[in-house]
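Below, each structure is written out as structure tokens.
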Structure I
Amino acid sequence: MKFVVIGGDAAGMSAASRAKRNLPDLEATVLEKTTDVSFSACGMPYNIADPARDIEDLVVRQADVFREKQGINLLTGHRVEKIDPAGKSVTGVGPDGAAFSFAYDKLLIATGARPVVPEIPGIDLPGVMVLRNLKHGRRIKSFLKEHAVQKAVILGMGSIALEMAESFRTLGMDVDMVKPRPGLIPWMDPSMSRVIQDELEAHKVGIYDGHPVKSIEKSGAGLRVICADRTFETDMVLAAAGVIPNSELAEDAGLALSVRKSIAVDPSMRTSNPEIFAAGDCADSDHLVSGKKVWTPLALRANRGGWAVADALAGKDVRLEGVVGTAVFKLFGLEVARTGLSVGEARSAGFDPEATVIKSRSRAHAHPGSTTIWVQIVGDKKSGRLLGVQMVGREGAAHRINAPAVALHAGMSVDDYTQMDLAYAPPFGPALDPTLAASLQLVKAMS
């Protein structure tokens, strides 16, 4: 069997590696357009914050390991430009400019996602950066090393933008964050979003939501970010307004697309063409709470998708379970976590949501070091079903979110959750875990 993979990061390399373990005689070819495979993209903000660390530390496995130890024909610098489903082949251009063509029996599209780049004048000026892959990380670290950067403007306020705000402040830079729409974190309860804004302001990060950027211009040795009602003088700009799926190859090949133009896949990761799979940040997922198709470009889903494809190639009956939208990020001293649906998302999905926000403690009340933790829990008034949980705190939020995530996978009600047997010891939480306390309050509100 000839198995061809387009894309050599999490989903692609997971699929190729497992497929070779499952089927040692498989002919596996991976075509990666960059020079990098198998690296920790999530670690880049923290690496950038430490000038002493080499960006190459983020490489999980060198390309030669896949070639020499696993027998994978891994070809870097190979950009696929066309998929021919009828002829079962892919064509493109290699690093030397020469055209290539590979035939396949089974194909995996693992093309990932790319940064949203605002279509504004000056977005291509030197000093305007994005951050998605290792090449971007190298460019940022090199720019910071070669220039006396004292100020940065970040376009966007998502999780990567917020992590990079911390990274830049750790380096002693002044930071302003700008976005066109009002609201720091729209999916979060306003009282909890205010906690995050207070943290940013305490670390002297400027928050300018509701300010569409009109253009970026050169300004002396630096840059000027121009909005309708204000300008920002800066040494560099980071465009961090989110990502979009790389689905153009699939679309041009006639494959069905899904939400936000991600590639539509079934639970075995097959596309609308049964010989072609898609996995990772280019593919859609099923949301287990809303029952709708979603696009969740996260590392765990990408790896699982790659493994599922490999098992399907080996003839296993694979049905990859959907997602509940669990995510977490760090911002200075805060842990910010969520799982399931927000109130707005629940309403859009057809539920009749009720929500409760509580303030609890990260440890038992008399235990030293206890800090405040905020919990919002969302339930459906009609069915009593648990729909989602959000948490913010200085400790205990990042791993505590896993309990309600499991409850969502199990389809539990809010009342069911109140009876969860969660661990207790004074250094780790109150006797009544904050999520249990919130669920009890929500049961009252829904009754």
Structure II
Amino acid sequence: MPSHRILVVDDEDTLREGILAYLRSNGFEVAEARSCAGARELFQSFKPDVAVIDYLLGDGNALDLLPGIRESDPDTPILILTSHGSIDLAVRAMKEGADQFLTKPLEFSALLVLIRRALEKERVRRKLAASRSRDSRDSIEPFLGTSAAIRQLASDAGRIVKAESPVLIQGETGTGKSLLARWLHNNGPRADEAFVEFNCAGLSRELVETEFFGHERGAFTGAVAAKMGLLEVAHRGTVFLDELGDMDVQIQPKLLKVLEEKRFRRVGELRDRQVDVRLIAATHQDLEALVKQKLFRADLFFRVSTIPLVIPPLRDRIEDLIPLAHHLVSEIAIDLGAGPIELSRDAEQALAGYSWPGNIRELRNVLERAILLRDGVVLTPRNLRFAAPAEQNAGAGVLREDGDTHFTLAENERRHIVRVLESTGGSVVAAAKVLGLSRSSMYERLKKHSIDPSTAAASLRAG
């Protein structure tokens, strides 16, 4: 992990240089400024973990700085130094967002204690925020099972979990990519920092930019205040970009800059900000195919795929199905307060006889529905409702006496979308262009027809 960053702002050269030398000797990365103007610029670009600011500066004072700093970053601890301490000044500083107020002459050891205390307080705040953001539905262990495929995945993940390099998780929809990403974070060197998840699918370029990078006040119509992006929220932690293959090609160079230079700009901003994050990305698409279609940048692909992990579909680890089902039944029953529930042998056979195109996510949904609709404490085949028969009936059409087949308008649309997806190798972005649809409209239709882009082509061939 990189060292913590401390910004020191003081126009008294001797004291400032003494603080810098002392903090560096204690392992901190330090930047310095002599004025309010210099402090504003460095605070945005250096992005300190703690700022130590002298109250009286040549072009203003610390109270002039605090409102702007707190607008762009409400959480970074700020320590104010002054030679003219008073209760009134201390109260005003605290109201403006200062965390501590120290009077000169300054004892470096006391300053070090306050800095470490502020860092620990911020670490605890980030950890609690990350903990609250965890979804209890994602509590399943990503390597549950005994199949060779899942054991290989567990082995590969265990070898790279402590690495700081980008990780690319590939797998079909519902295989548990987000679970693996969170496992990598929780067991990695940044476990005590924030885990921020961002789904790139179905979002416009403008929305991705402002949500991920943030924006400055007045950057566009409606931007009445500056907004911190998710990238800044994840500083020192992990960013998980789900469905990376759907990221707009105009955003991709900005992500590459973050990975290579640890710098970015908010929308409407002219100067760079520094950020320290570990990237984990996931996709169900073939990124190499998207690169050939010029829908994904080759340089970004090589950067994000430093460490590739592939999650096998449930149909390729069928020996793990029943243990997974029993685990999920117990977990769901606890969540629903339903008491102990078991699977009958016939129910196990029914589960094993299904192809699970939606993988573990579909398995969970089927079991949760079964528990809600159960008659007793044992689940039987009559409690299990699968999506496949309905989809197969819908795809069969209506057979006429002359042997021709008519389809409903909705089924014709579904089949056409599947064919286009097959021709684009499952790329939602490319299919949307062929169909003349926006990405958001394309995703609405995929949801409407229950189409999984990663398995649509295979299901059409099978049908």
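Values in this text are rule-based calculations from the coordinates and carry no lab data. None of these values were measured; they are calculated from a predicted model. Cβ atoms are built from the backbone, for glycine too; each structure is taken alone.
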(message) When FRET efficiency 1/(1 + (r/R0)^6) of positions 36 and 116 (r between Cβ atoms, R0 = 25 Å, to 0.05) is computed for each of I, II, which one produces 0.40?
(response) II
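Here P(r) over Cα pairs in 20 Å bins from 0, in percent has been calculated and equals 23, 52, 24, 0, so which of I, II was it run on? Working shown, then result.
Numbers: I: 23, 52, 24, 0; II: 21, 45, 26, 8, 1.
Checking each candidate, the match is I.
Can you spot which of I, II the value 0.65 was calculated from, given it is FRET efficiency 1/(1 + (r/R0)^6) of positions 268 and 412 (r between Cβ atoms, R0 = 30 Å, to 0.05)? Could the numbers behind the result be given before it?
Details: I: 0.65; II: 0.10.
Only one of I, II returns 0.65 for FRET efficiency 1/(1 + (r/R0)^6) of positions 268 and 412 (r between Cβ atoms, R0 = 30 Å, to 0.05), namely I.
For Rg/Rh (Cα atoms, Kirkwood Rh), for residues 204-315 alone, which of the structures I, II scores highest?
Working: I: 1.18; II: 1.00.
When Rg/Rh (Cα atoms, Kirkwood Rh), for residues 204-315 alone is computed for each of I, II, structure I gives the biggest number.
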(message) Of the structures labelled I, II, one was used to calculate helix-only ellipticity at 222 nm (-39500 (n - 2.57) for each DSSP H run of 4 or more, over all residues; to 500), giving -7500. Name it.
(response) I
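Upon calculation of distance in nm of label points 7 Å out along Cα→Cβ at positions 124 and 260 from the atomic coordinates, which of the structures I, II produces 4.2? It would help to have the intermediate numbers written out before the result.
Details: I: 2.6; II: 4.2.
Label of the originating structure: II.
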(message) Matching task: 29.0 is the computed value of mean count of other Cβ atoms within 10 Å over residues 4-11. Pick the structure from I, II.
(response) I
